[in-house]
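Next up, some structures in C-alpha cells.
No value in this document is a laboratory result; all are computed from the given coordinates. Please read all numbers here as calculations on a predicted model, not as lab measurements. Cβ atoms are built from the backbone, for glycine too; each structure is taken alone.
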Structure 1
Amino acid sequence: MVSSGLDFALYGLHRGSSADPTTMVRRARLAEEAGFESLWVGDHIALPVDASDPADQPRIEAVVALSFLAAATSRVRLGFGVIVLPQRQPVLLAKQVSSIDALSQGRLIVGVGAGYLEPELRALGVPLAERGARTDEYLAAMRALWGAETPSFDGRFVSFAGVLERPLPAQRPHPPIVIAGHSAAAFRRAVEQGNGWYGWELSVDETASALAALGRAAQRHERPAALGDLEVTITPPGPITVETARRYAEIGVRRLLLQPDTMDGTAMDELITTTGDTLIGAV
C-alpha cells in the first residue's frame, strides 16, 4: 500500500501466456513480492468467435483461477474482475465465493457485472434482456445465503428455503462486492448493493465524470452517504506515470488495476517489474 492510500492491482493472470500453471504461480508470487495489493481475473466462459478479444486465447475459468492463485500466494488479495453474474447459478456461486474466501483467509474481492456479450449469455441460457434483473436478484439471493441464520429466497429466477451453506465467508457479512459498469443501472446497483465501484479503461477526466454520475445516482436513490463508502477501482486506458497515478488518487480512486498491452509473451513480467520499481511506494 502506498502512502497516498492508492493501491496497485494486477489484471490478467488467468489468460494468455499466464494460463500456463507454472508461469501463473511465478508471476503471482512475483507480483506479491513487488507489493501489488491484489490480483484480479476476468470471466469470459465462451467468447464469440468474432469478439474483439481473441476467442482462441487460453483463459482459465475465473473461480478455478482464483482458487489456484489462493493456494499459490499468502498475502495478496484476490479479485473477480469481474464475474458476469447473470450467467452464473447464484446458489452455487455463493458457495464458491465462501469457499475461496475461507481457504484464502479472507482475501477475496467479488467484482460483478451484468455482461454484454449476447452470444455468450445465450450459450449459458440467459436472454440479454434479463441480464440486469438477474444481476440484481442474484446479488440479493447470495446475500441471503451469506447473512441469514435460516436463509430463504423467493424470486423470479431463483428460489430456495430450508438450506444452509457452510462455511460462511471469512469476511463478514461477506467479501466486498464491487459493481462494474458505466451505465445508470450499474451506478444505481453500486450505491444500493455495492461496497465498491469499478470502471474499465477510464482516463482521469472520464473517471471524474463517472464519479460525478455515481454521486448523482446516490442522491437520486436517497443514499448520499453510500458514495463516501464506495471503494473506487479503475483500470487506466494505458501505461501511467507517477503523476497520472497521483491525479487518480486526488479525485478519489482507491485502486488502479493495471494490465499489460498484451497478454502474450513477457509483457506481464515487464509490467510487474516496472510497476514495482517505479510506482508502488512512489505515489
Structure 2
Amino acid sequence: MLPVSIFIIAKNEADRIGETIRAVRDLTDDLIVVDSGSTDGTQAIAEELGARVIFNAWPGYGPQKRFAEEQCRHDWLLNLDADEVVPPRLAAEIRALFAQGEPPCQAYRIRIAEVFPGEVAPHPLAYALAPVRLYRKDRGRYSPSLVHDRVDLAPGTAVGTLRGTIHHRSVRSLGDQISKLNRYSDQQAVDLEIRGVSIPTWRIFFELPAAFLKAYIGRRHALRGTYGFLTAMNYAISRHLRLAKHYERKRLKALKDSAPGPDA
C-alpha cells in the first residue's frame, strides 16, 4: 500500500463507481467516498469494495472536495471522480513513483481523456486535460469555487507530469449528458454572480457556434465521427445555457432594482 489517500465525491454513481474503486483499491489503505445523498445504492457498493463512505450535503464542487481532503489520513492525496478509471499502466506508474520513497515533486499533473459509450479506451489522438490530481496536502488544496475544479498550489511547489492517462467515462448517454450540463450551467450562472462577473450580452449571439468549433475542432471531437459531432453540440448548448442564465439573472436583478418602492 502506498502512503496515499484516494478520495472520490459521488452521488448516484452505482453504475460507474465500482470500476473506479476496483482500479485503485490495491494502491491505498485509505480510500474515501464522500457521498452527497445517493438513492441508488452507491454507498453500499463503495463500502463493499473497501471504501470509507462519509455523507456530506452538496455544497458545490470545490467545497465538497475540500471536505473530502479533510477526511484523508495520508499527506499525499489522489483525487478521482466517480466516473474516472485509472488503467493498469497508470496505476503501475503511480506505484513506481513511490518505490524509492518520497517522490521528487510535490504535485503531479495527470492527463484525463474521455471514453465515449461503446469505446474501451480514449481515441489515441483524443483531447485531454492535465490537471493536478496527485499532490501533497500541505502543498495544495482544492479551490473553494462552486464550479472550478482545480487544486490551488502553494508558491514554489514543484510540479511533475505523469505519462499515463485517466479514462473519463463522463457520458452515460446524450440525454444524460445534456441534463448534467444543464444542471452545471445553473451553478455556473450563480458562480458568475457571486464573483461579480458580468459577461457582455453580445456574446450570447456567438457563444453556441464558437463553443461548437472549440469542441469539434479544438478538442478533436471530430475524431469520434457522428457521436463526436453530437457531443460537441451538447457542449455548445451548455455554454449557451450558461450565458443565457447569466443574462436572465442580470435582467431580473436590474428590473428589481429599477422597480419603484412601495411608497412611490
Structure 3
Amino acid sequence: MSAHTPTRRLTQSDLGKLHAAGEKIVMFTCYDASFARLLEGAGVECLLIGDSLGNVIQGHDSTLPVTVADIAYHTAAVKRGCNQPFIVADMPFGSYQESPEQAFRNAATLLAAGAQMVKLEGGGDMADTVRFLVERGIPVCGHLGLTPQSVHAMGGYKVQGKTAAAAQRLLTDAKALQAAGASMLVLEAIPAPLAAQVTAALDIITIGIGAGKDCSGQVMVVHDAFDIPPGKKAKFVRNFMAGASSLHDAACQAVAAVKSGDYPGPEHTYAA
C-alpha cells in the first residue's frame, strides 16, 4: 500500500486523498480469498469483483451469463480474504437496466455481501439509475468505452471513441455520470488522448484499462496480468509474470509499474 494507507479497510475518502495527491490508484479484478490476500500484500488499493469471472472462472465466452448471486458469492469470498483493499462489485447484465428500483435491490445484495461500491455500464442513459442509488447510500462506479455487457450491440470487442462524434459522446456521458453522483469511472479500450481529456474534465477518479497512462489509476484482470492461462491477450495486457520469481513478486511489480507510470506504456495504448 501507499505510505498514506491506513491499516483498516480503505474508504472512498482514502481513495480521494490518493487522487488529490496525484498518486496512481491500483485496482485488480479478484474473485477469491487467496488472491485477495496476495494482492493486498502487494499493495493493491482496490479489488474489483468483475463480471469477467464469467470468462476466467466459469469458462463462458462473454460476461452475459453471470448472475447477481455469482457476484455476491465471490464478493463475500474476497472480503474474507483481505483487510485493507476497497471492494467494488460489478452489477451483472440484466441486474440494473430495467429500472432504478431493480438496480437498488440488486446493489443492496452486493453491499450486504461485502462490496463498498457497485459498478455499472452505460452513459447518460444510466444517470437516473446512478442518482437513485447514490441518493440511497450506494456508491457507484461508472464504466464507459468498451462495455463488455454490450458486446453484441457493439459487434464485438472493439476500441471505442475513435471518431470525433464518438469521443464527444463519451465525454458528455462521463460528465453526466459525474453529475448524477458517480464517484469513480472505468474507461476501457479508448484512445489514450480521449482518456486524458475525460480525466482532465472530471473531478472524480478515472480508472483505465486500455485507456493510456493519464487516468487516475489502472485496473488489470488478474488472470491476464499473471498470464493465466498463457495465450494471446488484448493489446493493453502486460504479462507481469515474465521475469518474476513468484505471484507475489509479479503483483508487486505490477503495483510499482502503475505507481511509477511505467505501465501502461505506448505499446499498451490506442491512438486517436
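Structure above, values below:
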| quantity | calculated |
| --- | --- |
| Structure responsible for 2.6, with distance in nm of label points 7 Å out along Cα→Cβ at positions 37 and 165 calculated and labels 1, 2, 3 on offer | 1 |
| Among 1, 2, 3, which structure scores highest (criterion: distance in nm of label points 7 Å out along Cα→Cβ at positions 173 and 237) | 1 |
| Among 1, 2, 3, structure where Cα extents along the principal axes in Å, for residues 69-212 alone as derived comes to 43, 32, 30 | 3 |
| Among 1, 2, 3, which structure scores highest (criterion: mean projected area of the Cα convex hull in nm²) | 2 |
